[in-house]
1. Of the structures labelled 1, 2, which one yields -16500 when helix-only ellipticity at 222 nm (-39500 (n - 2.57) for each DSSP H run of 4 or more, over all residues; to 500) is computed from its coordinates?
2. Relative contact order in percent (Cα under 8 Å, 6 or more apart) was computed and gave 21; which structure, 1, 2, did it come from?
3. 1, 2: which one has distance in nm of label points 7 Å out along Cα→Cβ at positions 82 and 98, as calculated, at 1.3?
4. From 1, 2, which structure was mean projected area of the Cα convex hull in nm² = 11.3 calculated on?
Structure 1
Amino acid sequence: MAFQEKLNKSYADPIKSPLSKEKLQEFEGLPFFPIDESYRVVATFQKLPKVDLHTFKTSDNRLRDYEKYGIATFTLDGKEMQLTLFKSISKVITPGYENSLFVPFTDLTNGKETYGGGRYMDVEIPEGDSIVLDFNKAYNPYCAYSTNYSCPIPPKENDLPISINAGLKIKEKK
């Protein structure tokens, strides 16, 4: 999958990688769950009618503001769930992410197969009332690899009551 290749390339790059010099020397690739199309869901998207700011606590006790942009409602493993999608209000946005929404979430794999602090996804702002959530593209925040990063902690409202066995796992391959 192109996402996995792109992420592995980024982590192998000494300029972009969150890995320490020691871990970078041992780096052979990130561990992913096998791609499973059942974790690629089409959700109903509802844009929120007014700008509502959400202040995230971060892994190093800072605060970071995002716009609460919309709600995605979907069914997975026979259960209806929803995730809140956020938009960065930063004046400096990484090129290519101007039309992206931030989806921080937790699930039952956290602290076991995946990072204990949750995972993230980035999705494009939809033009209509549906949005694709591809959990195969779920990734760990950089603070999963180094305490030098300040990572937003997923809000309770984005705590999924199932195991999402898709996307990035926690341990680097040796």
Structure 2
Amino acid sequence: MYFGAMGMANGLDYAIEAAIMLAERGRDDVALVLHGGGGKRSELEDMVREYGLNNVIFSDIVPDKAEVAGIVAGCDACMTIYRAAREQTWSPNKMFDALAAGKPVLINVGGWLGETIENNDCGLQLDPHSPETLADALEQLADDPEMCRRMGANARGLAEREFARDKLADRLESVFMEAVTNA
């Protein structure tokens, strides 16, 4: 599942290309659900129609954060997909929402984002230039439910250990206190 903006920077044609490969492989048990809107959505919908894909489902943008949590809870894995290299320095909400929900993250950027996912065994880092790696990852998770569950549990553990609000607030307070003390 993907949720968020569907603009140029998101590079969701990557996901559609993976869906084409899955359809060609006869994997009608794997579907991509894309929640959101934006400037590229109609182009993506056109691609899906052009290829006659039945494994891609579009849904409208989810305006309420609590609603996002419910939607994420109902999926098997979440995609954090971007096109450009500069996104390696971003902190996308979608990744943290997936971690908090205990869902494996499929991410096609490196940097600290990809390293965090890979080093904590809570998802798979994909080649940003190869939609085939997304298709392969989706098949791998579909074929190995235990791996999917393990990565999901690791995702939740990482969220609680490193990204819980109280822990982040304590770290921020510590930085402020150090700055004030050393000023």
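Only the coordinates and a few stated rules stand behind these numbers; no lab work does. Note that the structure is a prediction, hence the values are computed from the model and not measured. Cβ atoms are built from the backbone, for glycine too; each structure is taken alone.
1. Label of the source structure: 2.
2. 2
3. 2
4. Going through each structure in turn, the value belongs to 2.
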